[in-house]
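Some structures to go through are shown next.
Just so you know, all these numbers are worked out from the coordinates, no wet-lab data involved. All of these numbers come straight from a predicted model, not from anything done at the bench. Cβ atoms are built from the backbone, for glycine too; each structure is taken alone.
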Structure I
Amino acid sequence: MREHSIGIPTEADWPESILRDLCHLVSRGTAPTYVENSPVLAIGQRCIQNSGFDASNARPHDRRHKRILWAAPGDVLLNSTGTGTIGRSCIFDKSNMFMVDSHVTVIRVDRTKAEPRWINALLRTSWGQRHLESHCYTGSTNQIELSRSELTWMSVPVPPSREQRRIAEILDTLDAQIENQQDVLEKIKAVTTAVITDELTRIVDLADAVLPLVTLASITSGVTLGTETGGSVELPYLRVANVQDGFIDTSEMKNVRVSRADAKRYLLEAGDVLLTEGGDLDKLGRGAVWDARIDPCICQNHVFRVRCDKTRLLPEYLAAYSSSHQGKRYFLSIAKQTTNLASINSTQLKNMPIPLPAIELQKRLIDVASTGAGRIASESDRLQRLKVFRQGLMEDLLTGRVRVPEREAVHESL
């Protein structure tokens, strides 16, 4: 085999070295044998998250097995199989008894030659991910594997040790800020949900009637993909992935060709409530109000479009009720379920009982929800800015475009 450069366009005069010369060990783990209770925990792919090592996803492993690979603090853990998970990496930072399963590769860096956090940062860059995909993956879709031997021949830039550590410290500081901001956002979401739930409970208790949704709104599924006929037009459409709990995510849109008749039939309007039919349990009845930010736009057949009679039922009230404990309880009670999967049909959605308070009370709930949504949007924007800043700074540091002073040398010169 020949060495292959990771391809980061460095602007510094850093030497390169292949990974095998920088490491004590590059190895896959071993197949686990799960048990109910054990002091030994198996590290699987779900433990390796972009935010770091998640011990909560480690499962008990039979301690009687002797031929296992133990994780050591500072190991770089790299997911090694499966579309959507392969290539994700993190630093192992625990001291408990953790073994590594066969879907994870351990990169144990020789710290006299390189900093583990530097190697992990290189793997997580866009260049690192592209390099893994082009040089180190084998197999077909959903069966792809990481080639350990090809990985060891990957050539990476190696700055002076002090500079590696300083870069890693800077990125760790930013990661800590991002994690703190995520915690703040989750707390605000939890408080907002609690306030909305309390207000919704009070308002529901004052409802004048409980009516099936079909008497208050028109309900239809979206377009079935692949039914294009002559005289078609191309339109952007919303998938299940776009319809999140409380908001519509249009960051990644796709287009579909449909007949002009279907385009007219399935066209979305501002105020339509979009609800997903299911799949994983978290997608059951998940939804939000469409704001027509993209016009024209339609939705696919796994998303229900609910168009309310706004003189009786406000869309925002329906969306809040659907996502409440009462709404989710209804969906779960009537859904067709298999292992970890559940779905509802249009008839079940049409029969959903809706407590109907006066419009003024519905508006009161909407005011409470909008206040919380404003805080969530503000903190989400701050989180996104931090992530964008980190990504840009990481690329500047890892390419040598921006150099960091060697702290020890600066101290000596004072």
Structure II
Amino acid sequence: MTTEQKQLILGTVPVLREHGVALTSHFYQRMFTHNPELKHIFNMGNQKNNKQQQALAMAVLAYAEHIEDPSVLLPVVNSIGHKHTSLDIRPAHYAIVGQHLIASIGEVLGDAATPELLEAWAAAYAQLAGLMSGHEQKLYDVQTNQRGGWSGWRPFTIKRKVQESEEITSFYLYPTDGGEVSKYLPGQYISLRLFLPELNLLQPRQYSISCAPNHEYYRISVKRERKPQHADGMISNRLHDYIHEGDNLELTAPAGTFVLKEEEFAGPKVFISGGVGQTPLMAMLESLVSKDHSGSPITWIHGCRSEAVHAFKDRIAELGAINNQVKRHIFYENVQSGLDNAHLGMVDLEQIEEDVLLDNAAYYICGPSPFITKHYNYLREKGVTMDAIHFEEFGPASLQFS
């Protein structure tokens, strides 16, 4: 890109800040009208709740703001790249997206979209597409060049279906071809896709792998969403009601950047989860206990509405019995239980500060956005450094902390 083109991109930053969602909403409508086959790739639930439009608007704005040095966005590029490989996004998709994005800029900005500005944005997008697709090819190479590895969609068979609570069911997924599965980092997710008759579409969804790594199977633990007719809940309700042991579905290889960092953070681990947010943390905890890390304290903090919807409570107790360094704190909003270390109310880290604020600890938070924000801010106020706090927000990312 030329210096003049970069300045033109920077000049659009104020417009993107104010009208970015309007632009991305127009873009998606345009793209799905002209290329309806892409509806099979995109999560239409995130389209209906506007999360995808907001996430894309934030990403376009960030790129425009850092057009002079896109390298500062590499952590974001890595995270998005993992999500794209989990959806089997390829360079041909970037070409389609670029065509509709540039056209949308022209249509939304009207007379302000001069030929020079559109040319600058075309150059900027080509630079970004090259950066993203190049990084994603490296991720695909890592996925395929390992024991049990693959890229794209692979058939799996459900060999076990286990109800963990009133809301959450686990699915044990084995390769249909009888081969091995690739190893993954605790905390990563897989994508699955199912055909939804209600939408007449294939639809992908990401689910955290909820067990320690092995070469035989993946386990996902799925919460039944309360609105089965909403696009957000169609997959989870279909899995609960219509998908049975012996059925097949397709998966992509494990991906994701929210992972257990054992080497960088060898001290105590504090896991903080809300609801089904405990699933990636289960994989982390099982992995730690299986390796007999008995020297470092582990604090498990989980909040949910009641004992009836509390998945894995027996498994957590079992892991605590195996490793006496595991301390458990469970918060129930509605019902006080006889469970050891149970608390009534929402998760409150201040109540259990002595098991939370540990020297050289690493913190892993997963749950709804307000849950993450609340506990992230508490830890920062208590002096915990940013690099010691790791979090994952389910769905398109919207949280940013500094």
Can you rank I, II by mean count of other Cβ atoms within 10 Å over residues 233-240 and just name the one with the largest value?
II
Any idea which of I, II comes out highest on distance in nm of label points 7 Å out along Cα→Cβ at positions 41 and 137?
I
Match the computed value 3.8 of distance in nm of label points 7 Å out along Cα→Cβ at positions 33 and 129 to one of the structures I, II, and report its label.
I
I have 20.3 for mean projected area of the Cα convex hull in nm², calculated from one of the structures I, II. Which structure is it?
II
Looking just at mean count of other Cβ atoms within 10 Å over residues 73-80, which of the labels I, II belongs to the structure with the highest value?
I
Among I, II, considering only mean projected area of the Cα convex hull in nm², for residues 145-320 alone, which has the greatest calculated value?
I
Starting from the value -11000: which structure in I, II was helix-only ellipticity at 222 nm (-39500 (n - 2.57) for each DSSP H run of 4 or more, over all residues; to 500) calculated from?
I
By the measure FRET efficiency 1/(1 + (r/R0)^6) of positions 25 and 201 (r between Cβ atoms, R0 = 25 Å, to 0.05), tell me the structure among I, II with the highest figure.
II
